[in-house]
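Enquirer: Next up, some structures in structure tokens.
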Structure P
């Protein structure tokens, strides 16, 4: 239920953006917001990860300069707009805060409980969750009317789509404000209903899970499955290569949300996917998943 004081506050123009989480998604969100002219506050509990994020953003902007997408001046100005820190206190002047922490509902709710007392009541809070109920996340805040799902695609600087997901209490003004913001940072927003995994992952992750079942059942090898889908379905990368890119832990988490949220056996995570995650073979980020990335070229692990 929306707080009465919440509806009394008009949403101000977005000028300053907070991003929680400096991993691959978080630094990508900070990157595009800063390039679009917004002041950005980037937070993470891991100071080393904040340093890595700064290096990654600079490297990715260098690539954009080389390809003629931006200028050296654009890069310098964007990086100057980004400040970092380990605390949430830095978000006091933010008009919107985008949470991009690990895909764990309790972790996200804990972040929102800590964040809300530190920001103005009119500040919009968004979650970059790829699968978790926006309505449930919003209920852990003091501003369900000012709460929205804002699901970016990976890698954020390259991918055009942003899924916008209303919770049951989300105000129309909140939705329209964030939609306009998404357009200003160069993204194409699409509206999704608040059902498990929304649109993209509701369709994409079961395909990845089915590819793992195909491997598990011996229908094909890693290489043959990926080759078949690249050349037979014209996919830019095979589904097992894609799983490694996404992160096998993220794939498993989304499948668990689908399986538990929709109670349909077709969403049961493949036991082989579970085993890889238990082994800590999470894909590119750990240098081993369905491929081993420790050598000069990726080598299938099965």
Structure Q
């Protein structure tokens, strides 16, 4: 689609640091805020000395205020530079980029599974689905979560034990959520987040499970596990892939992934043909 990606000089309104080299950045980018959909991302130039942009998933937008919220983990020199940017500074930004999650079928029960910096698209999805379709959010992290947490009042089938906390911003809006971690974090399911989602799905009735669809974003090992859960229960799984990319707008073909469509092998660009793909189309995850 042409004329759907905007170049804006995004102003940093907040840059809040959290444990585990995580930080939540809010920027003013009105065109992106108005057009963004869950699953899309922005491409940021982190400094004038580093022209190569970094792709960052969108966590939330406020179209009225023209703001975009981003969760970033400092794992390389580029994201470490981004962590040190100050309020009031501006950055060249392209966005929104990519094909979003399809949330149009409100007869479905959406099971949202996010890991690490893959949690933000799930929060965006949940806010977009609120009041339209039933859903549950499962989030995993091996460091402290960069969100306010609170005990969840929602009773979820198959979810018990120590898994008592949810994401406060979701719980306050009536959206059930639960957390998973292997780091011994209080109030979390002890294990990987796809296992938490599997326990929930296994406890549903056949009719309830037949209505489910999995949406997920996170590291590749986690996405492999989510795809296996989908195959186990015969539930479609849509995965948002995390890939290194150069241009971010489909020109360089540096982020291609192999798909099988209609029995034919193809190579799709994660940036603009994705980042969301149905797992059954991806040989790596099939």
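Read the figures in this text as sums done on the coordinates, not as results from a lab. Since the structure is predicted, the reported quantities are computational estimates derived from the model, not experimental observations. Cβ atoms are built from the backbone, for glycine too; each structure is taken alone.
Enquirer: For mean count of other Cβ atoms within 10 Å over residues 67-74, which of the structures P, Q scores highest?
Expert: Comparing P, Q by mean count of other Cβ atoms within 10 Å over residues 67-74, the maximum is at Q.
Enquirer: Supply the structure label, taken from P, Q, corresponding to Rg and Dmax of the Cα atoms in Å, for residues 19-178 alone with the calculated value 15.2, 45.
Expert: P
Enquirer: Here helix-only ellipticity at 222 nm (-39500 (n - 2.57) for each DSSP H run of 4 or more, over all residues; to 500) was calculated and came to -5500; which of the structures P, Q was it taken from?
Expert: Derived from Q, not from the others.
Enquirer: For structures P, Q, which has the highest computed value of distance in nm of label points 7 Å out along Cα→Cβ at positions 155 and 227?
Expert: Comparing P, Q by distance in nm of label points 7 Å out along Cα→Cβ at positions 155 and 227, the maximum is at Q.
Enquirer: Quick one: mean projected area of the Cα convex hull in nm², for residues 211-258 alone came out at 3.5 when computed from one of P, Q, so which one is it?
Expert: P
Enquirer: Can you tell which of P, Q yields -0.61, -0.73 when log10 I(q)/I(0) by the Debye sum over Cα atoms at q = 0.11, 0.12 Å⁻¹ is derived from it?
Expert: Q
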